[in-house]
Structure I
Amino acid sequence: MVVRDGVVAWLGADAIARDTYPDARVVDLDGAFVAPAFVDCHVHTTATGLALIGLDLRAATSRAHCLDLLAQACAASDDAVIWGHGWDDTAWSDGPDSAPSRAELDARCGNRPVYLTRVDAHSALASTALRAATPGLSDADGHHPDGPLSRAAHHLVRATARGLLRLDQRAAARAAALDAFAANGIAAVHECAGPDIGGAVDWAELRDTAHGVAVTGYWGQAVADADAARALIAETGAAGLAGDLFVDGALGSRTAWLRRPYADADCCGSSYLDTDTVTAHLAACTEAGITAGFHVIGDAAVDTVLTGLERVAAAFGAPAVARCGHRLEHLEMIDAVGAEKLGRWGVIASMQPNFDALWGGTDGMYARRLGLPRSAGLNPLALLASAGVPLAFGSDTPVTSMNPWLTVRAATNHQTPGAAISARAAFAACTRGGWRAAGVRDGVAGTLTPGAPASYAIWDADELTVAAPGDRVERWSTDPRSRVPALPTLAGRLPRCRQTVRDGEVLFDA
């Protein structure tokens, strides 16, 4: 491969390249392989960085272990707020719904503000000091006097905790996350920002951060007309009014909005936007030619968005809807009828295959929350692909690992028979799909073909074809028409990144 001025200029045999470009600088990869750089289509950069440099609770195996990790963090830090992420009581030895109490947080950290998000980031634990510093908390929807806070109460306490972070903490977190993206072969990310997530200050700081990883931002705030949509885009500098514009919550926190009650609780979750609001937002963005989108997980939430899309497609026409590249984040509960509609309207499914790897299967969190067979229908990748729905994959980091090879492997090893997609399709959803979802529709971004941006990663290939006993081995297509390189299987150790390049500029070099 020959790169000139940040663009792939030529591909072919080594001997021909040396004769055609005699003065070129030659890099011998010594057995490593080159592939298009990854795009993570759903990230929360500062929150990811805070987990990387601070308190990451994803390793906690019990309530006691979680509290021990908290105590260690309190002892090691004099920060104004202890910010942690990732506890998951559904996987603890104590059993589900065993989250620490407010009193237990106080016992470990005294009179210090403590904010600990659940792994899905849709509920959180808060100490007495943090609760006391949050006006209106006790009257907010989702308030619990001792246990996890959800819905509006969670948004309030998160805003208070965010306000206690120092400027240098936020900057260090952003730098750590962006550097980690590059070290994982990721050249571009989609930041899902919004007033209830990181807030305007966090998004402005990230938008203005100088780093080689390309950041495309989406602002999750609903509007009622086209003028308001244009004004909000101008104000925020976002690429669209999409991302985590919440129609509902998450299954783990029992805030995903369901048609029928949860199997393990007498509730149907939470609805944050009604059909009229969804329709107005879609209509406003479609008229203005702006990407709209929603965070949507439960089947009742999906029904609401489908109704809105149907109304807008009837008013503006399907081509107008498709031109905007509207997108749905997560899209876990969709049936064949809904998938056919999304394919017809060109709506992008921005999904996280790692959700199935972590919580799917017959005995996973999904099965406990929904029961079988409802849980078996979640994250239907093959159904969406067969309906012509454009797929773009991401991690929702810090919710799941940002390692993109885990995403590819999860998509090809879906725990529900018939729901997986090919490795070629999964890799495309992590590369070309991400660029397309960001509005780059030049036909070459995310590939390594002449004329494409020279955005690629170099990976160690040693011993990567060794499969563990019982592992399903998914071989990659070598059909040149696919424009996907011949890559190793992912049954054993995952590739290690040597170098990441975007538009010819090195972002990471091991």
Structure II
Amino acid sequence: MDSLPTSLPLSPDACYAALQARDSRFDGKMYVGVTSTGIYCRPICRVRAPKRENCVFFAHAAQAEAAAFRPCLKCRPELAPGGALRWSVMDASRTLAQQAAAWLDGQTQAEASVEDLAAHLGITSRHLRRIFAAEHGVTPLQYLQTRRLLLAKHLLTDTALPVTQVALQSGFASLRRFNAAFIEHYRLQPTALRREGKAEAADTPSALLLAYRPPYHVEALLEFLERRAIAGIERVDRARRSIRRSLRLGQAGQAGKSCEGWLEVTFDANRPQVRLSLSEGLVPATATILPLVRRWLDLDADPLQIDAALATLPAHACQQPGVRLPGCVDRFELAVRAVLGQQVTVAAARTLASRFVQRFGTPLAQAAPEGLTRLFPEPEQIAAASRDDIASLGVIARRADALRLLAEAWPRLLINQPHASQITHQAAQQELIALPGLGPWTASYMLMRIWSWPDAFLPGDVVLRKQLATPGEPLPSPKRVLELSQAWQPYRSYAVMRLWRATAPSSTELS
């Protein structure tokens, strides 16, 4: 039972030791199949550890299911943190296989096919199957099937969505196909996973659980987002360890339709997990929102790997384990916020953004918690606005033009297209800098937070230059700061977050 995929993080005996220790550092990186039960679990499962001779280990849930193991109903493999792309991987075939898995992770439509994926990557479907199986131990279709079934299991367990909606949101073409796949793989009817009394009133938010790898510096994330929260759009409650915000998004596969409402995330004080609640208006887009929230809160990060890469940061910045890279759930909103934040303080940018929303945003139609009143304007609304309309909010004319031109170009940006995983950091940055009014700082900030690029850096940032200065000497030049940053690849975005946090908030801070 020890013939294992090469992508496992440990030897079989070491995997068993991690299982016995319930080591959360390996959650999402390995799974254990128990031959005596036919069940596979996460390494943190709280049930009694099985005997060593009954264990077989896998790097992916798809490998376990391809070997005919069923997911544990206790530890719930669908909640495990995902595996972020390893940006330092040098082997081209392995990189393509990782990108292929990332593309499949983003699919919610039944029409997704191996041929579509191969065309996206620019390779033949035969080559795709070969490199995918070599890296992940399963075929692309097996991987996609497992992802869809685990998503369905998640929705069945944690929401009151009708089974038909669960099937469609999970990417199945029909309820019949969904039922057949579920029974074949899990030997259960989908409705058997429903909790007793789960059916709720229609106006009760849907709630789901999302896991992460500890440590997680929750206070750092909440503090960062609170200082940048736009009035009417977002509200952070550090006492409750929660964030509430409004959201509008198009629903994939339904042209012309969009969903709007509000969501709330709450960090569990006792377990490494987040509770996500959705208002009724956003429930139809649950499958789309789940990966957005994971990226927004950086739930798939590997903090120990990041800590090791940042070990040479200045001591005051290095001693911050678990600091995450905040992303976003509305890319255009954060792009506007980045432009408004050019050469002004965080507080000033927040004030301008709040005025912007009051002027151009639309009222949130459905009832929402206190403090959530509006939806952020869409690109079309800003593109149609005049320079004077925007400048009247206290925005300089040149920046007002930059916002209008950004809104006009937004739908055409290459990096803003679905699954633009093959665009290099340099190409993406150059595309953004080519837009009028966007310089290197703004472009890098957008890549860091809007597209969750783990290795973006801001060498000209005043705060970073101060943090990296030698006491008693002039501030290092941007060129020197960039040289110093090479030691923190491929996680320089996290280095930025730590260096910013190491600076006491002040009226002159830029970010």
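Laid out as a table, the results:
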{"item": "Of the structures I, II, the one that 17 was derived from, the read-out being relative contact order in percent (Cα under 8 Å, 6 or more apart)", "result": "I"}
{"item": "Per FRET efficiency 1/(1 + (r/R0)^6) of positions 182 and 414 (r between Cβ atoms, R0 = 30 Å, to 0.05), the highest-valued of structures I, II", "result": "I"}
{"item": "Highest-scoring label, criterion being FRET efficiency 1/(1 + (r/R0)^6) of positions 190 and 318 (r between Cβ atoms, R0 = 41 Å, to 0.05), among I, II", "result": "I"}
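Since every read-out is calculated from the coordinates, none of them should be taken as a lab result. Worth saying up front: this structure is predicted, and the values here are computed from it rather than measured. Cβ atoms are built from the backbone, for glycine too; each structure is taken alone.
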